[in-house]
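Nothing in this text is a laboratory measurement; each read-out follows from the coordinates by a stated rule. If you're wondering where the values come from, they're calculated on a predicted model, not measured in any experiment. Cβ atoms are built from the backbone, for glycine too; each structure is taken alone.
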Structure I
Amino acid sequence: MSGLERRNPGELEFHQAVREFAETVMPFVQENRKYKDAQILERMTEPDRIVIFRVAWEDENGNIRANRAWRVKFNNSIGPYKGGMRFDPDLTLSILKFLGFEQVFKNSLTGLPMGGAKGGANFNPKGKSDREVMRFCQSLMTELHRHIGEDTDVPAGDIGVGGREISYLFGQYKRLENRFVGSLTGKGLTFGGSLMRTEATGYGCVYFCENMLNHAGDTLKGKTCVVSGSGNVAIYTAEKATELGAKVVTLSDSSGFVHDPDGIDAEKLAFIKNLKEVARGRISEYADHFRGATFYAGHRPWNVSCEVAFPCATQNELNLEDAKTLIGNGVRAVAEGANMPTELAGAHAFVNCKVLFGPAKAANAGGVAVSGLEQSQNALRLSWTHEDVDTKLKSIMSDIHRKCVKHGQANGYVNYVRGANIAGFIKVADAMLAYGVV
């Protein structure tokens, strides 16, 4: 870690992601000389390459604007690079390196042939017109198209990059390359997208949580659940948890959270979907619309008593004190729907108290899994039904759970962090060894 921190100064998110990984994998590496002698772990923490470029575009007033964009291609040992593009004014290289590093092992766990990458730009799509977003996306793709392709690197959406942005990006890629191929995922259903992609991360997170509970002789049915966030991941986590008989009582955004003791049922979720997707409103409006709900400005929902928690908003949204509060309130399971939403000390607290803790690289792998299925459908020139994709997603999440149990079970408790890290590591490491020194 001292060497990594010296080579990557100030990249705190990246340091955190590597430390969380290394502290569970290092003992395994020490026990397996082939990995230690080949310096596999050290090699894994260096991206294969990083592309940085300027994106110039024109706003509605005729002003020329410029942003910075990145594509961090971390590791393609088991398949073409795969990972989302994020548009966020606060985006940094450190965040993208942490996301790309995590993506390597998340993709490995799915069992699909996908390497790990991440990218994005310090562009804020909020408040921009459709034409401004279109011009930005087209300018970005004018450079990015040189570095991606169905057998090279396949980007997808992420925070700030939804269906609108992917459509503009793919349209420009198609125009520049004069090819109609699966070079991006998360596309619209009319031009190569997959059913279930929008729901996949949230549904997959709930499937993984249900697997954890089932393995411990329990179920989601009847459980009170706290969910953070109100984007696609949070909404579809709440939807699937409700379908499985749980009661979801919170959702949040950057302004605060709403608590509805009666539960956020299908009708209320429909209101939130419209609020976020059409009206571009704030979660506080939920409390104005539904009697009995309360909005807590500037707070996160971790002090609400629950048996299951789903952090689905953003990285490091759940700290040590939050973890202690959840544990004190009797939380049974925590499944991460966002990328690294729990600070390292909080994750340690959950594991030390034997809470069933599903880390992001396992619990939120459903999104990239269905992206991989979209790639397969594009390559085969066919479309699978909603039921087909859902069945495959359930199978993938169950298989990820099985791998975590295999490598994480000891003394009657499954350390899912250790299990996910080691299982993800082995596949990538063995491929790297097979290639020799590259």
Structure II
Amino acid sequence: MNDLTLEIAQDVPALMRGLGQRARNAAAELAFAAPEAKRRALEAAAEAVMARLADILAANAKDMAFGRDKGLSAAMLDRLMLDADRLKGIVDGLRAVAAQDDPVGAVITEWDRPNGLHIQRVRTPLGVVGVIYESRPNVTADAGALCLKSGNAVILRGGSESFHSSGVLVDCLRAGLAAAGLPEDAVQLVPTRDRAAVRELLTMTEFVDVIVPRGGKGLVGLVQTEARVPVFAHLEGICHVYIDRACDPAMALKVVLNAKTRRTGICGAAECLLIHRDVVDTIGQGVVRALIDAGVEVRGDAALQALPGVVPAQDDDWGREYLDMIIAARVVEDIDAAIAHIRRYGSSHTESILTEDDAAAARFFQRLDSAILMRNASTQFADGGEFGMGGEIGIATGKMHARGPVGAEQLTSFKYLVTGNGTTRP
């Protein structure tokens, strides 16, 4: 993969049909691949990444230069950047997925009927997965690994910024497939930055079984509007942290700072802080001051604007994904007011309650329906790797099929295996 690919005038529909046909052929073979072969492929891919660290870093340097020229924000550049530690994380993720139990063929449940039939519901691959994502090249490795593990072929369409990094990572995944004797076309990267390729991918119903978008509101909105292929929606990460009246002060300080500042550019970063009125003058003030001291711009409601350094919040600050060192903050009367705010402005991604009150936590968990609900934990844990999945394609915020972190198991459907003994229906 090189810049020449971008310069050649291409018949994008024909290009995408070719990718789709090759993916469909590969999926048919990968669907019954032995678990050991898939494990070998992922381990070999990890070794390939290790062997090509210098190539990946050089490719990423090109992407970073492209991103700076394009005017990406500091947070987006952080999402794009690869270094030795992040590459080690990619390698560890590949090995973690390799070590997981293979979901394909697993018996979900089984039962016997009075007529003598034995029925099993077993996991089966979805087929071909299209993944459309922005900036983060690690998604290339995560998506490729998880699709491979779950027996699916994948067509990856990364952001234009991560074009070079993703190209080398895909080469490593394909090398792993070849080493294990599996079809290399099980992992393919769309070899152009032309946006027409995205629109083609969204309508390739004869080749693609599901689309997974991972990016900002603009990307997800485009996918949901134009897709004819089913979609696992990964909408904005408008994550809330609610400080309850029964919260431990030291814990609130630690968790809120981590939820906002650990990495601002990820979808699990906290974007809105809600504070129970009873603890504004104690816990709330200390947390807001600590955020400001850490370099966070706190956009507060009228009740918080008297605090030094707080910027008045505007109407559009509620329900906004900043992906930056900015957080909206509001005082609420009680837990029900916090729940009402989240219902109105949230994106069904991740919400956290900080409380020592079991009843309050139970109410928060029961009355909200975001994909991930947490108690006394940073929203930055909204991640498939942290859930023990080895990685994720994204956080699905819809309600159909997969929800929350989409790992290998979530990339399967199921089929029924019915066994009789000459059984006939009267």
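Assuming 22.6 is mean count of other Cβ atoms within 10 Å over residues 152-159 as calculated from a single structure, say which of I, II it is.
Label of the source structure: I.
For Rg/Rh (Cα atoms, Kirkwood Rh), the calculated result is 0.95, so let me know which of I, II that is.
I
Given structures I, II, which gives the highest value for relative contact order in percent (Cα under 8 Å, 6 or more apart)?
Going through I, II one by one, relative contact order in percent (Cα under 8 Å, 6 or more apart) peaks for structure II.
With FRET efficiency 1/(1 + (r/R0)^6) of positions 168 and 248 (r between Cβ atoms, R0 = 41 Å, to 0.05) as the yardstick, tell me which of I, II scores highest.
Once FRET efficiency 1/(1 + (r/R0)^6) of positions 168 and 248 (r between Cβ atoms, R0 = 41 Å, to 0.05) is worked out for each structure, I has the highest.
Identify the structure, out of I, II, from whose coordinates mean count of other Cβ atoms within 10 Å over residues 128-135 was calculated to give 26.1.
The correct label is II.
Distance in nm of label points 7 Å out along Cα→Cβ at positions 72 and 344 was computed and gave 3.6; which structure, I, II, did it come from?
So the calculation was done on II.
Consider the structures I, II: one of them gives -15000 for helix-only ellipticity at 222 nm (-39500 (n - 2.57) for each DSSP H run of 4 or more, over all residues; to 500) as calculated from the coordinates. Say which.
Here the read-out was taken from I.
Kindly point out which one of I, II the value -0.27, -0.63, -0.73 was derived from, the read-out being log10 I(q)/I(0) by the Debye sum over Cα atoms at q = 0.07, 0.11, 0.12 Å⁻¹, for residues 16-255 alone.
Source structure: II.
Which structure, out of I, II, was distance in nm of label points 7 Å out along Cα→Cβ at positions 96 and 280 calculated from, if the result is 4.0?
Computing distance in nm of label points 7 Å out along Cα→Cβ at positions 96 and 280 on every structure in I, II gives 4.0 only for II.
Assign the value 0.70, calculated as FRET efficiency 1/(1 + (r/R0)^6) of positions 56 and 400 (r between Cβ atoms, R0 = 41 Å, to 0.05), to the correct structure from I, II.
II
Tell me which of I, II gives 1.28 when you compute Cα Rg over 2.2 N^0.38 Å, for residues 64-207 alone.
II
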